[in-house]
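Throughout, read-outs are computed from the coordinates displayed, never taken from laboratory work. Just so it is clear, the model here is predicted, and its values are computed rather than measured. Cβ atoms are built from the backbone, for glycine too; each structure is taken alone.
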Structure 1
């Protein structure tokens, strides 16, 4: 009995000592890992500030936990947007975007187990020669719980490998995208347009577009209408084998109540789109279409209509074909 009491006393003393030592341990923790990526800062910012794109590179996805269910609350890539998750392996939690400095900083708050554990994370994105340095960190307050204080000593070893794995995949994804055009998600406003519906094949595109836009411009000049933007085409049908298409040739105008002959006046509604800024010859746009399609699939966007081409630069005035801008648009939801 005396021996048992001595054991209990020793255990008690050890517990007290461990508790006292815990108060000497750091109250906070900081975990940070960095990598250098040969890609523009904008690409990296887009991959980290849009929470749905974390599925492309972050370690905590369905590839780790097939039972995980993710939910996005709010418009992606904006302060206040929340991403929630729940799974048998990764548990439950949520991430809230708190600060966004385009091309420089992405900061967020993390909450696990219904608020039992909280921390703050961020990405610092900065130029490093011809590359970009990305630093990913997480900071947490361990409070006064002795167990949490000891737990904090191992945060670097527990979280560090996940950060390293995520940064390695981010590097792979970003460097694969360094040849991509600039892609923008935006809302196209309502606009009035004069439209000619026509069709063309691979040998007649230039002739058909030139004739159609010429007719519309003559109508605009005759009726003293105000043009509000560059001409564009909406491709309604496309045959990838014959390269034959049916399209609406459009020029936006301030106001047009009616058309004449095959020229129709229409009001195009507000719509959400993804837009790629392409520079180069018209006959080399196929890769940009493929990239935009891939972007939509990765972002969970559903394409809702035929693609648009906005002819920003007039090739008659810009002789360098690599400076000719054509904005390629997919309507999405």
Structure 2
């Protein structure tokens, strides 16, 4: 009997050890955006680096596709996500309680982690639509973006600056970013807007699947909008990046930012930041939009909320603060 009991006890002990190890694992979720956008790549890239060290840190990371900036910020606040990617204007609005977050009020517990890549407000139109300038969108079928996305929030800001409403379009569709390129080339819409880092898979799909042009976003109203907000800056889409656009196209933009809240513990944020910056060369190779990133800019560009204490710990260790 004793010989039979010992293996059983050993087996139970091993089971106990495995249950203990599993209990120590920490699962974190990063909100991203549409699967053809750069936000999805940001989240997937961060998770890839974090998961390389799971055996040491116990942190397991997932980065599902989501509705975008506003949806990510709301999900973090609700406790449904630990971290997420958000446009700098939406980070500002969430922290201050403005724009899409006016009804909810200021969110004091929002925390910035780092800035990522610049994003340009990009308008792509069918070549046969007659659209040559932003004002030509009036009376056309335009995808203004899904509610909860950063592209929609920025489009709303531009429309407000111009005194437009949805009624100014023949159709104001609310497709997600992953759906709009196909809709454009299927002639279901005349134009689409996207706030995105370049090169973008969604813009690439649109410009290679049908004849398109990238439309400049300029004018007095746009100039006034950029000057009125600290998170906007003049920008452009470089010529030659996409088929049909050989010269630079003027617009304005924001910065993609990585955010969390005080609900995420310092050690978890520290390990996530460490995974990115200890492997910064590898991170920069994961998407062309990351190629020109510099650590010093990522600690300040587009950040309106206070830095998370876990991020501050790492930055101080590196001597960056």
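Kindly point out which one of 1, 2 the value 2.1 was derived from, the read-out being distance in nm of label points 7 Å out along Cα→Cβ at positions 56 and 240.
Values: 1: 2.1; 2: 4.1.
Label of the source structure: 1.
Work out the source of 24 here, i.e. which of 1, 2 gives that when relative contact order in percent (Cα under 8 Å, 6 or more apart) is computed.
Working: 1: 16; 2: 24.
Clearly, the read-out refers to 2.
As an exercise: helix-only ellipticity at 222 nm (-39500 (n - 2.57) for each DSSP H run of 4 or more, over all residues; to 500), calculated from one structure in 1, 2, equals -12000. Which structure is it?
Of the options listed, only 2 reproduces it.
Taking mean count of other Cβ atoms within 10 Å over residues 120-127 as the criterion, which structure among 1, 2 has the greatest value? Intermediate results must be reported in sequence, preceding the final value.
Working: 1: 16.8; 2: 23.2.
Evaluating mean count of other Cβ atoms within 10 Å over residues 120-127 on every structure, the highest lands on 2.
Mean count of other Cβ atoms within 10 Å over residues 88-95 was computed and gave 27.2; which structure, 1, 2, did it come from? Before the final figure, lay out each step's value.
Values: 1: 15.2; 2: 27.2.
That value comes from structure 2.
Taking 15.5 as the value of mean count of other Cβ atoms within 10 Å over residues 48-55 derived from one of the structures shown (1, 2), identify that structure.
Values: 1: 20.0; 2: 15.5.
Source structure for this number: 2.
Assuming 14.5, 39 is Rg and Dmax of the Cα atoms in Å, for residues 232-287 alone as calculated from a single structure, say which of 1, 2 it is.
Details: 1: 14.5, 39; 2: 17.2, 48.
It was calculated from structure 1.
A value of 5, 19, 24, 17, 14, 9, 5, 3, 2, 1, 0, 0 was computed for P(r) over Cα pairs in 10 Å bins from 0, in percent; which of 1, 2 is the source structure?
Derived from 1, not from the others.
Which of 1, 2 yields 0.95 for FRET efficiency 1/(1 + (r/R0)^6) of positions 192 and 272 (r between Cβ atoms, R0 = 30 Å, to 0.05), as computed? Write down the numbers at each step before the final one.
Details: 1: 0.95; 2: 0.40.
The structure behind it is 1.
Given 18.6 as the derived value for mean count of other Cβ atoms within 10 Å over residues 248-255, which of the supplied structures 1, 2 does it correspond to?
1
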